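Right after this note come the structures.
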Structure I
Amino acid sequence: MPVTVAHLTTVDMSLRFLVFAQLAAVRDRGGRAIGISAPGPWVPELEAAGIEHLPLSSSTRSMNLTHDARAMRELWNVLRRERIDILHTHNPKPGVYGRVLGRAAGVPIVVNTVHGLYATEDDPVVKRTVVYALEGIAARCSDAELFQNPEDLARMQRLHCTRRARFLGNGVDLARFDPDRIGPRVRAEVRSELDVDDEVIVVGAVGRLVAEKGYPELFEAMERLPDRFRLVVVGGGDPDKPDSLDPGMLQRAREHGVRFLGHRDDVERVYAAMDVFVLASHREGFPRAAMEASAMGLPIVATDVRGCREVVDPGRTGTLVPRKDPAALARALLALDDAEARTRLGRAAHRRARDHFDERHVVDTVLATYREVARRKGLDLDGL
C-alpha cells in the first residue's frame, strides 16, 4: 500500500506556497499526499495537482483559544479516521498541537519543521520562556525536528529543548525564479503597467500587510527618499492578525506614491521590474521572498534579524540595517541610487541563490529524514 504523508499547516496558502514541493515529491513517488489546513482559495489548485485536502474549519492564524480547541478536536478526528503513515507539522500553532495529537493518535512517524521560532532574543523573557517550553514539550512527541534557521537550531540545542534535530535550510524554485528565463521584455511590460520609466528606481517589497513585516518603517523611509524612488508592494491583507495595517496607513502610503498590487500569481514578473528588493521585517524564519528576489538578481536591503542574515551577505549581495529604523532603511536604499552598485550586488545575489537556495535540496533532506526515521523504527515506506 502506498505511503500516506500528511502536512499540517494553519492555512491552505502555506500548503500551496511553503510546502507544495514536498507534497508533490510524495505524489510523484506514488505516495498519497495530503494537506491538512483551514479551507481556502488554494484548495482547488492543490486538488487539481493531485494533493488531497482535509479541512480544519476552525483553524485560524490568530490566537483564539476557542477556535484552537475546535481545530485540535477536528485534527484528532482526522488522525483517528485516516490511515496516515507520516504526519509532518509546521509551526507555530499546528507544530505544537499537531505533534502532541499525532503521537497520541498513534501516527507511526511524526516530523516537525520549525520555520522560525515565534520568539526572538529581543522578546520579553516571559514570551521566550513560554515559546521555548512549548517547543520543548512538543519536540518530545516527534521523531525528527527540522530547523530552517541555524540560529533557532543552536538556541534549542543549547536549551536542551529539542532532540533528533537537523538543519533543513530553505529554498525556492530556481527554474521559476530565473532572470534569464523572464528576460528584458517582461521587465519593460511590467514597468509600463506600473507607469514608471527607466529613470525610476523601483523598490519592491513582498509580504503580508502586517506591521511585523516592517511596513510602517518602510513607508516612512520612502518619504525620505527622492521622487525617483518608487515603492511597489506585492501581498494581501491579513485581517486575522492583530497587527494588520489599518486602512488609514495604507491610504497615506498611496498618497505618497506607494503602489499596492495585492496578491500576484506572477510575482516573478514583478521581480523582473524591480531594481531593489527590501524586507524590513521585525522577525523572520528564513524569508522566501528575499530568496526569490536574490534568485532574480536583485540587491537586497533587509533588517539585521534572524533569517535575513541567512539570505543577505552584507556588502556582497546587499545591506543589513537595524530593525525599526526608517532612517537606516532610507540611507541603505539611497546608496543603491548607483546603477553599477545595483548590478554588482544583484549578480552576487543571483550566484548565492543558485548555490544555497535550491528547494530541491530541501525536498531531498525531508525525504531522507522520513527514510532515516523509518529505518530506526523498523518501518517500510514502500519506495518513498
Structure II
Amino acid sequence: MPQFNYTSVSADGRQLTGLMTAPTREEAIAELRKNGNRPVLLREVSNKKGRSLSFKNKVKIRDLVIFSRELSTMISAGVPLPRSLATLADQSENKYFKQVITQINHDVESGIPLADALEKHPNVFNDVYINMVRAGEAGGILDDIMKRLATQVEKEATIKHKIKGAMAYPTVILTVTIIAFFGIMLLIMPRISKIITDLGGPNAHLPVYSRIMLSASTFIQHNILFIIVGIAIAIWSFKRYIKTEKGKYKWHGFLLKTPVLGKVITKIAIARFSRTFASLMSSGVTVLDALQITGKAVGNRVIQKELEGVAKAVKNGRPLGKELLQSKHFPPIVGQMMSVGEETGKIDEILIKVADFYEEEVDTVIDSLASIIEPLMIIVLGSLVGMIAASVMGPIAGLSKQIGG
C-alpha cells in the first residue's frame, strides 16, 4: 500500500507532519480532512525510494525500549498522552521513528485509541505490543503496561544479542575457511598441478586423495561462474521457499530436530511464551486471546500450531495446564507450573519465574554452544589445510625421490 509524507494544519492552527498509509492519494486527503485537518502538502513515497531507504526505515530495539519507558514515566506523572507523544517525537534521534510517533500522535489527537494508532505501523510494533497496549488502555493501567513492555523488549534484545555474539566467531571462521578453500583451488592448485606434471609427467601415479583434489581444482576452474550462479540461485530459492507458509513450517520443524540448536530454539520459545503469556494475563487479556497472541510471538510455526491446538482444547473446557502436559515441545514442568497457577490464581507470577528460569537456561546453553563450536570450526579448518597439504606435498616428495634415485 502506498505511503505519503504529509503536512497539514490542525483546527487550532498547529502544523503537523508525518507519514501515513492509504490506498490512493484521494483517500489520504479524505483521511486527513476527516480528522479535522487541512492538507497543505502530500507527497507519495515512491517504491524505488522506499527500497533505497529500507535499511534506514528501521527502529532499533533500544529506541523502542526508551519510547516505552519514557511514555510510562510521563503517563504516571499525569502528562496527557498527546503531549507525551509530541515530546517523545521531538526527542527521538531516529528520523523514521520520529515520523512514526508524530503520525501516532496525530491519530491519538483525532480520537483514535493508542493501540489502533500503533497497529498502523506493524513494522515497528508487533501484535504482542499492540494487544498489551490495548489491554492497558481498557484497564486504565497503560503506565504499568508500558513498563512491562520495556522490560520484555529488553529481555528479547538480550537473548538476540547473546545468540549473535555466540555465532560471530564461528561465522568468521567458516567464512575464512570457504574463502581459503576456493583461493587454494583457483590459485595454488593449478601451480601445484604443473609442478607435479613437470616432475612426473602427465601419467605420473598419484594417490587417490591427490587425484581427487586436482580433479576438484580443475572442475572449479572451468565452472567457477556456473558454481557461483548455482549457489546464488540455491540461496535465493531457499530464502523464497522459507517465506511461504509451508516452507517456513518445514524449516522451523527441521530446526527443532537439529541437535543442540533445537534445544536452544525450544528454550527460547518457552521463555517467550511464559513471559508474554504472563504479561498478557496480568494485563487482563483473556486466556484464549493470550494463547492466540502468544503463539505468534514464540517465533516458531510448529510450536505456534501446537498452541493453536491447545487454544481449541481450552475453548472446549480443557484445563490449560493439562493440555501443556501433553505437549511435544513444552517440558512437563511448564504444564505443572501452569496447573499450579490455575489453582492458585497466580498464573502471571508463576510464569514469570518459568521465563526467568528458561532465560538462564538459554544463557547457559549458548555459552556452552560457543565453547563447542569454536574448537570444532578450528578442527574443520585445520583438517582442510592438512588434507590439501597431504594431497600436494606427498606426491611432490615421492616424485622428487624417484628423480633423485
Structure III
Amino acid sequence: MNILVTLTYYHPHWTGLTVIARHLAEGLAARGHTVTVLTSQHERALPKRDEINGVQVVRVPSVGRVSRTAVMPSFPVALARLTARNEVVHLHTPMPEAVLVVAQARLLGRPTLITHQGDVVMPAGVANGVIQHAMDASIGLAMRLADRVVVHAADYARHSQFLAPHAGRIDGIYPPVILPAPRPDVVCAWRQQLGLADKRVVGFAGRFVEEKGFDFLLQAVPLVRSRLPDVHFVFAGDTDIAYERFFDRCRALFAEHGGSVTRLGLLRDQQMADFYAMCDLFVLPSRSDSFAMVQVEAALCGTPLVSTDIPGAREVVRATGAGRLVRPGDPVALADGIVEILRDPAPYRPSQQAVRAVFDPERSVSQYEDVLLGLVRARRAHASASADA
C-alpha cells in the first residue's frame, strides 16, 4: 500500500500521540508499505523533507500557533498533492484540519481511516470554549465522512459523549507501545545520584496540563508521607506548556512539598525506561484520558500502577491487573491507593511477559494493517468494477 499519514505534530515532537503515530508509521513501513507523513514544521531547524526509519516525512512550514495547534497556510496544497499520490489516508485526531483531510480524500476517491487519540479537553475560558467548539465540529464532521474510525480503548469510546453519535462505526485497537529495556546499573546509580537509595519512589509523568490531574497527586503527597515518611515523588515531563499555564497554578503546591518532590524534566526513550524502573509505583491521576501509554510502559518495566477509575485511564489496570483503581478527583482515595500498594506491592507487580500478552505491538500493527488493506482492496475492487462497466 501507499499510505498517507497526517497529524499536526510528528517526531521529534514528543507527546503520547506523536509517539504512537510514529510507532504505527514505522511498523507499517517495516512491512513493505510506502508510508508518507504530512505534518507541521514546528521548529524552523527541521528539514521540510526527511526520512526517519523508512518513513518519508513532509513538513509544512508553520507561521505560528493557536492554542495547541500549528497554523499551516500551505497545508491544503501539500495535502492535495500527497493525497493524489497515495491509496489511503490515515488521519490522527485531534487535528483542526480533520474535515479538510477527509473531504480532500473523498474528492479524489481515497478511503480514510481516523485514529482518534482523544477528545479535545480545553481549560475553562471563552477563547478556549470557541477553540473546543471549532475542533469538535471539524473532527465530528470528519468522522461522519471517514470510512473507519479507531480508538485506543473501546471503553473510552463507550463513555465519550463526543463519540456517542459515531458509536456504531468505532473499533478499539490497542496502540503499539515500544520501549527499550531498563538498565539496572543506570537505575541504581540514578537513585544514588538523586538521594533516593533508601526511599520508596512514586513516579508520575506527562505534559503538565489540567486534564492530567497532577494537582490531585500533589495534594495527596502529605497524606502519603504522614503514613509512609520514606516516600519520595518524582516527576518526568514538560512543565513549560505554552498553550496552558496550569503549572503556574500548581507552583504553591510544589513549593509546599518541595522536599518531597523531584522534577526531572522531559525524558525520552531509554531515559523513560530507566525512570519507570527506578520507581516503586507509577501514578496516573488524570481527570480525562483516552489511553495511558505511560502505564503500559511502566508495567513493561515491572512497576505497579495506581490510576483514577475513568474510561481510558483505567484500561491498562483492568487489562493487566497490575495495580489499583481509585476514585477520580479525590486526593484521599489517591493516597490510600498509593499507600496500599507500597506496603504490599507483590500482588500488583507486573511481568513483561504478562503485559506483552495483552499489549503486543506487532499485533497492533497487524490489526491496523488489516483495516487499511481492507479499505484499499475495496477501493481497488470498486475501480476495477467501474472500469469493466
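Each value in this text was obtained by applying a stated rule to the coordinates, not by laboratory testing. Quick caveat, the model's predicted, so the values are computed rather than measured. Cβ atoms are built from the backbone, for glycine too; each structure is taken alone.
Quick notes on this one:
- Here mean projected area of the Cα convex hull in nm² was derived from just one of the structures I, II, III, and that gives 27.0; the source is II.
- When distance in nm of label points 7 Å out along Cα→Cβ at positions 40 and 208 is computed across structures I, II, III, the figure 0.7 traces back to I.
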